[in-house]
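Given below, in the form of structure tokens, are the structures.
Derivation of every value follows stated rules applied to the coordinates shown; laboratory data play no part. For clarity, every value in this text was computed on a predicted model and none was experimentally measured. Cβ atoms are built from the backbone, for glycine too; each structure is taken alone.
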Structure I
Amino acid sequence: GEIKAANSADGQTIWIFNTGGKIYSTPTVYKNKVWCASSDSYLYGLDVRNGKQLFKLKNDKPVVSSAACADNMVMIAGGDGCCRAWDVNTGKLRWKFDSVENFVVTRPQIIEALLFFGSWGNEFYAIDIKTGNSRWIWSNGHTNRMLSPAQVVPVITHGRIYLASPDRFMTVLAEKTGEVIWRYNDPEQRVRESIGISEDGNTVYAKTMDGNIIAIDATVPERRVKWVSSGEDMGYELTPTPVVEKNGVVYAPTDKGLIYAYRASDGTFLWKYRISSGLINMILPTEKGELYVSSMDGKLVKLTVL
């Protein structure tokens, strides 16, 4: 239940803020404030310098999703069927969308004044951040909520939204309309929820359940596979954490505390490194050849890529 700030040079704790519940939310920094939700049902806004509480914004049920910020607003879709937006300077509620089916766990994405996220109700939403009204809602047609596009962090590029779900489909939707561009289940490359995008926005990566990376050409509206990773696979894998690319290397998370690195040009295996025995929460690369990695057993690790 703690939100922490650590010194990036030596990992020493700078400040700690205690919430009233457990935290599954990924913090985000916007306008010199740290925004992070807790299962105590509140979204907290803290001073990034000292961790002082500036805002405590109420939801009606526990929140396990993450916030997104834009246009001087902080937005979060919670566990109460609502997506809310508050003013980051005053804490005033700007709007509330109250028609989310089931609850939300993901990190929403914002592009062109639209907020995108999926829920555990087999639906995916595009919300207008100026009005709080839905621009469109896509349903995958399933009745079993465990097949929902809920865990995936959406990838948006070239006017298209890429999703991967437990039904083992990769789905591509039109950003402006929600129309299905293509939707494909490949029994040879069973994708799940872990996807990512190249730095140039032209390739979408998906981690398969069998521990490979598949690279999809994002410049064309049809499904075109550029490569499938080779050399060493990750084994059976279900971690929903996003895949990331930096400086020509694709970094893939696992549920065994391992990070796998592949060459972005052709998917050749480069190396692997274990930081823990728990699931990798996030891989955050920097311009300086560093990786900040967190895991579910409470570790935050800084690595140098040689």
Structure II
Amino acid sequence: MTDLDLRLVRYFTTVASHLHYGRAAAELRIAQPSLSRQIGKLEAQVGARLLDRTRQGTRLTEAGEIFLIQARALLRSSEQATAAARAAARPTRITVGYTAGLIVTPAVRNLRHKHPDADVRTLHLEWNEPREALLDRRVDAAITRLPLQTDGLHVTILYDEPKMLLVPVGHRLAGKESVTLDDIEDEPIPRFPDPDFDAYWRVDPRPGGRPAPGGPPVETIEDKLEYIAAGQAVAIIPAALHAGGARPDLTAVPLRGVEPGHVVVATRAADRSRLVASFRTSARDCLRG
């Protein structure tokens, strides 16, 4: 196996492009006799004569013509490998996505402090966008909630989040210290088109296997709030969504006896960017329920 010196390969391609040692030496900023010696070293490594010098000038040998094609490809690959490594070593941009009620500011601030030259951006995502936004590279990391389809993603739970029951202010359960699933056994809950999301937030099936009651179909959080405010449904929500009061005609009651929700940081599984890895660390260190 022959280990080629890429510097010598570059010298050869320069001579081949000019077919003139003097002009090639001037471009390379080396003396012409030195360039001739370097080409000789390369020919010794390859084991074939690559260039002929005649009274008419310099020409490629048959072996040189074949070697030139591969030599140029080799130099291109080397440049691409170097550029990719530098980009990975010194990433310059990251976009952090987040869904409703989740605050990413402490982690983003920490990342900017650790990487002052990086362009750190944020992007609000709808409840059903994090996975798609990651895979189509609109965002490089997402702070969101389970459930989340995780194939192709690297997902880490950051903290647990209590669940609450959202009801209109005049509802029979409004003002209670807490409620359980038994208290809402017959209460309709809005249904979302994503089956995993829908089953998770309606707790369907309920303990013991009984199905959760149905409810009006919705596609957005805003539509869900309208149904609840109108007295046509209630909803199980993450506590953070009502931390500041979703709207004055709605109120939330702690829901006991159910598993807490999980807030996660998600990135592409194959992403090896140091900036993305650094944000994951910032998220674990800075984000708490």
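Odds and ends about this structure:
- When distance in nm of label points 7 Å out along Cα→Cβ at positions 185 and 265 is computed across structures I, II, the figure 3.8 traces back to I.
- Label whose coordinates, when mean count of other Cβ atoms within 10 Å over residues 209-216 is calculated, return 14.1 (choices I, II): II
- Answer label among I, II for the case where helix-only ellipticity at 222 nm (-39500 (n - 2.57) for each DSSP H run of 4 or more, over all residues; to 500), calculated from the coordinates, equals -12000: II
- Taking relative contact order in percent (Cα under 8 Å, 6 or more apart) as the criterion, the top structure among I, II is II, with the largest value.
- Which entry (I, II) yields the derived value 7.8 for distance in nm of label points 7 Å out along Cα→Cβ at positions 25 and 225: II
- If FRET efficiency 1/(1 + (r/R0)^6) of positions 105 and 193 (r between Cβ atoms, R0 = 25 Å, to 0.05) is computed and equals 1.00, the structure in I, II: I
- Computing volume of the Cα convex hull per residue in Å³ across structures I, II gives 125 for structure I.
- Read-out distance in nm of label points 7 Å out along Cα→Cβ at positions 33 and 153, computed value 2.2, structure in I, II: I
- Source structure (of I, II) for mean count of other Cβ atoms within 10 Å over residues 9-16, computed value 21.0: II
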